[in-house]
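Next up: some structures, all given as structure tokens.
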Structure I
Amino acid sequence: MSDPDPLPVAKNIMQEFARQTGLDPRTPLPQRYLWTDAFAVCTYLTLFQQTNDPGYRDLAVRLVDQVHHLLGRHRTDDPRRGWISGLPDQEGELHPTVGGLRIGKKLKERMPGEPLDERREWDRDGQYYHYLTKWMHALSRVARVTGNQVYAVWAVELAKTAHARFTYVPAAGGPKRMVWKMSIDLAYPLIPSMGLHDPLDGLVTYAELRATAESYPEKPQMPALDAEIADMAAMCRGRDWVTDDPLGIGGLLFDASRMVRLTVEGRFPHQDLLGEVLDSALRGIRAVGRSRLLQVPAAYRLAFRELGLSIGLKGLGALSGLIEENPGLFGTKNSLRHIVAELTGFIPLAERIEEFWLDEENQKAGIWTEHREINRVMLATTLVPEGFLAI
């Protein structure tokens, strides 16, 4: 961005987000949405680390608490009450993620037997696997930054539940698959198709959670994720990760960034996967570059999808450096080096995306205001991405 110091801009965005969603000052009915809140937690941790102001750390911790007490419990318009896990109140407080977490959509979930309305489904509640993995990552980051092991335990408990409920063996046999969206209580699928990158995201996130658990001198008591990691590794074999969706490409780059960091720590043995993911991201970003997607007016663009790409691009500098510094881990294959070199050539695209969406005129577009909170939080994340991109 043209401003040499993005920190004040990010601070203003996140302070306004806290006010408008009922985080600070607290309101009786705060507005929580799992995807946005996962990015917000990581961004508050970045602001804490960059400013040494404990208030930002406290906002991250308070946000985790609000998410668990709203999205870990049934909706106010649902006749069911209490934790969606079904645990009694006191036990639910100790294990707030063991039943998963609601998305936070405006409309109630679709009931069993109710016909699917694809347009309306986007506004219906339930549970998304790729939202849950983002929350696992956020909890892992809180555990690392605060040193409090309970967040790592909650992340692993969420991973165990999500994996058990979102994966299945097809009736006709064959390898395990996943569903895209489940009911609030994880009792039945709402969208049975599999997300393109869900197995990859699960594999990398589970490896991150295991690394966080093992980073403590005294290992916390929590279930192992070995079986889940093996399942995801099997589902990742032979898959095509290519997409021309900017958010999906950004997700590939985010996963690749974590894969490299975990490999350096000796905690990610799936070496062949890195090249596949980076090559897929490169092919996708070439497609974006050839299209006119980033040239049309704001009214025809989804900011949060573009900002997801920007966040992913921000991780390429550190990724490239770690690969160059560790040839013994990543080898000296020219193909990988060439892919990374070409990808880093797209880094200036992140600045273009930031500058476009920092423009107040572009923020007047209806499509920006319709998704205002997710747009603004992801804009803040790309301005100060270090906490989100870390493991």
Structure II
Amino acid sequence: MRHVIIGTGAAGITAAAEIRKQDKDAEILMISSDSQVHSRCMLHKYLSHERTAGELDFTEEGFFEKNNISVVNGKAAAIDTEMKTVFLESGDEIAYNRLLIATGADSVIPPVGDLRKASNVFGLRHLSDAQKIDAMAEKAQNILIIGAGFVGLDAAYGLLERRKKVTVVEMATRILPLQLDEHGAKAYQELFEKEGVTFRLGRRVQDAVCGPDGQIHSVELDSGESVPCDMIIVAAGVRPSAGFLENSGIKADRGIEVTSRMETSVKDVYAAGDVTGLSGIWPNAMKQGKTAALNMCGVKQIAGADTEYTDTFCAKNTMNFFGLVTLCLGALIPEEGDEVLTEENKRIYRRAILRDGKVRGILLQGDISNSGIWQYIIKNEINVSGKEKKLFRLTFADFFGVGERGKYVWTF
């Protein structure tokens, strides 16, 4: 049996390890578009020179050798699912018995002015992106970042360590608009501004023209303001890396469509991680990779059932800028009719979103201790009606009682 995995991110590596655990004799071949395994969550530490490229590798030393896994460097250009063959851009052809697509996602460069053709405009999604940014940052001083989400602020944070002048342009009226409310975002904005970052919020880039050297040296905002720059990092969104699936028969819209078994619309072809569009967080990508691997190996669960990925609790974000830590769980934006409870003092800020007596989302800033209970309450949709006044001081003891024979049982 030959298992081929396209992609060496969290989903792909987890799947490879699980396949080897289940089948000691199977042939495993991985296709990697990057020069080495790396954690995309740590790319900003490469920009700040806190870590080398080698230190971004999240696998154990000798992972591929110990698990007898072959690696081919290259990019997938096409898949013939009838011939069960992956075609690489290099012209090489790789046959498979079972295939896992775990190619992740790519940065989206908007079609504004010359952004897509300038030589000093980059996304930040892969190690190769970070390496290009790092090389240009040796001379570039004025850095423009488009997008104030996680990736944009990570890039800003890393480049501040190298004493670069950073300007961030964001269409929303606050930073981290998909993760934080106005209060939580303001705390981070003030910290970044204290370190010299300039924000242009509620603004977008409406034009950018290349000079004779093929680079953009200033952009025009929709306010008419011109912002000078030596380099531009675009962190305004991603799209699943699935462009090579054309004519493959594999269904994909905003991501590759998969069943709960992580199988695509084509037999013996699976997908996991960001390329599915399901969840952009590391733990979920690993769970998807493991689920795919178990089904690729034909492993059955209790009563002969297939292994299924059922974790829909995907919104979990942790951030730490300048020593201020924040944890977000569940729903991040309240809907009409939701009740929003907040609590704050000089050290902490907390916000809970309640719907039909259940906590749908929690934001903890400044102190994220006791966060385990919130993950359990939200994921299991536990009703907290009547406990609103002490909501932010709930502990597991509030939901435990003593049942028969002195055993602890849930009392919700």
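Here, each number is a calculation from the coordinates, and none is a lab measurement. For clarity, every value in this text was computed on a predicted model and none was experimentally measured. Cβ atoms are built from the backbone, for glycine too; each structure is taken alone.
Here helix-only ellipticity at 222 nm (-39500 (n - 2.57) for each DSSP H run of 4 or more, over all residues; to 500) was calculated and came to -5500; which of the structures I, II was it taken from? Intermediate values should be presented prior to the final figure.
On the way: I: -18500; II: -5500.
Derived from the structure labelled II.
Looking at structures I, II, which one was semi-axes √(5λ) of the Cα gyration tensor in Å calculated from, given that it came out as 29, 26, 23? List each step's numbers first, then the result.
Working: I: 29, 26, 23; II: 35, 35, 18.
Structure I accounts for this read-out.
If distance in nm of label points 7 Å out along Cα→Cβ at positions 298 and 378 comes out at 1.6 when worked out from the coordinates, which of I, II was used?
Values: I: 1.6; II: 4.1.
This figure was derived from I.
Determine which structure produced the value 18 for relative contact order in percent (Cα under 8 Å, 6 or more apart), calculated from the coordinates; the candidates are I, II.
Working: I: 18; II: 14.
Value 18 for relative contact order in percent (Cα under 8 Å, 6 or more apart) corresponds to I out of I, II.
Quick check: 16.9 is what I get for mean count of other Cβ atoms within 10 Å over residues 114-121, calculated from one of I, II. Which structure matches?
Details: I: 9.4; II: 16.9.
Source structure: II.
For FRET efficiency 1/(1 + (r/R0)^6) of positions 66 and 362 (r between Cβ atoms, R0 = 25 Å, to 0.05), which structure out of I, II has the highest calculated value?
Details: I: 0.25; II: 0.05.
Between I, II, the highest calculated value is found for I.
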